[in-house]
Structure I
Amino acid sequence: MEFQSVCNAELIVNYTDKLNFKKPNIMFPSDLHQKIKESAIIAVLVIDDAANAVPLAHALLRGGIGAMELTLRTDAALDALRAIRDEVPEMLAGIGTILSTDQVDEVVAAKAAFGVAPGLNRRVVEHAQNKGLPFGPGILTPSDIEQGIELGCRTLKYFPAETAGGLKHLKNMAAPYLHIGIDFIPLGGLNANNMSDYLASPLIAAIGGSWIASRDLIAAQDWNRIEANARQARQNADTARK
């Protein structure tokens, strides 16, 4: 029994060392992580025409939102990113829906500020790390969180947030890992009515919202509506984090 206890203790120590719980957030540098926390909101966008990218970025900035995720669901996403990087450098522009190592290479070449994915693919995370791309993989279970921790991730995308159980589920799921210093960017089902509950939690670095500038609003070039949605979201965020 004594030998077994010693062996078990050694296994625990070795496993802890392997995970390296005290490792810093190597996937999100501290300055970028701070910018994301200060922004509180990341506009999640699907752009069909890269010509809409610059006026969209300006509309969001006028409404008080300075961070965006351009999803790789259309061929226009990377061209949109390049246009924003060139013409609206004050916008913190990242790329989402990164599903392959080839896409990581394309995103790095386009100079994205960060990348995220709906799930956790070890090869993609490791390739992003090797390429110097700040990256937040998607998680939905404790096993996902532990894989992310082992890979050096401390800021994780919680997706799809609302259908998975929302903030209540996240709080219960994240509880065993709080001492490690992780936080989350929830996306999926968030809106103007529930965003404040998330942002009031210390678990949340920022929230992702597609309702602020929906695909239809962007296609219609309804910049006034997008600006109004952004302004309302900004007010909600500021109130939630007072």
Structure II
Amino acid sequence: MKIIQLSSEEIYFFVEEGEVETVCVKKVVIIGAGISGLSAGIYALQAGYSVEIYEKNKMPGGECTGWNRQGYHIDNCIHFLVGCNKDEQLYKMWENLGVISDSLKIYREPYFYCMSMDGITLHLWRDLEKARKEFLELAPEDYKELNLFFDCAKTLECVKPPCDYSIAHMNPLQFIKLGMSMKDASKAIKEYGKQPMEEFVNRFKNHYIREMFKNYFNSNFNALSFVASYAFFHKQHSSYTEGGYIGLVGRMLC
């Protein structure tokens, strides 16, 4: 698989003007060396095609990038990787793409998120019931909403990204089967599916609970995505892989 750096102007010319000679070989040309472009290139190679990927940046990875500052490496992306549970189809997909393997170190942090303010520390522990207890001890006035939040996070454990077919390409029977596999998530979808984080935060009375949830995502972010992210972390579907961005992209290029 060959990655070629081009400027954005060159990519535009390449696409619009057809700067490729027509030859009778099985060849795929991909614009962009982000994770999608690299994945498409790997699958094309596995299918017997030769592959060229054109990228305007100096490094592949797209949004999955990082930089060095004052002796530290800062990852722009890969806050966690969904698909770290070996029982999942997504794990097998990442394994096929070289992203993950049995020998790769996976960091299963004890908490999803932590906030310290005014001497008070709150954790969204990986252990959901431990987190529930900590939150309720701090904010008994939010008993109803907190229990709803943790209950919904637990029901979202059943959600697994489909890997055999994209939702857009499923036939009616496949779509119904997917829906049935996630029927336990209906309560969470009903509660938070159309709710932005700003409205979600305002459901709580306690100042520190509100601050913790408000600081994690911006106000327009969908609340269901936040609850589902925590659910994936709790169920060990998502974790941190060794090497962060550089390690992930580098393994795809091997």
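No lab work stands behind these numbers, since they all come straight from the coordinates. No experiment lies behind these values; they were computed from the predicted model shown. Cβ atoms are built from the backbone, for glycine too; each structure is taken alone.
Just a few scattered comments:
- Parent structure of the calculated result 28, 9, 7, given that semi-axes √(5λ) of the Cα gyration tensor in Å, for residues 144-183 alone is the read-out and I, II the choices: II
- Structure responsible for 0.70, with FRET efficiency 1/(1 + (r/R0)^6) of positions 48 and 168 (r between Cβ atoms, R0 = 41 Å, to 0.05) calculated and labels I, II on offer: I
- Set I, II, criterion Kirkwood radius over Cα pairs in Å: the highest-scoring structure is II.
- Structure from which 1.0 was derived, distance in nm of label points 7 Å out along Cα→Cβ at positions 72 and 104, options I, II: I
- Source structure of the calculated read-out (volume of the Cα convex hull per residue in Å³, for residues 64-159 alone, 153) within I, II: II.
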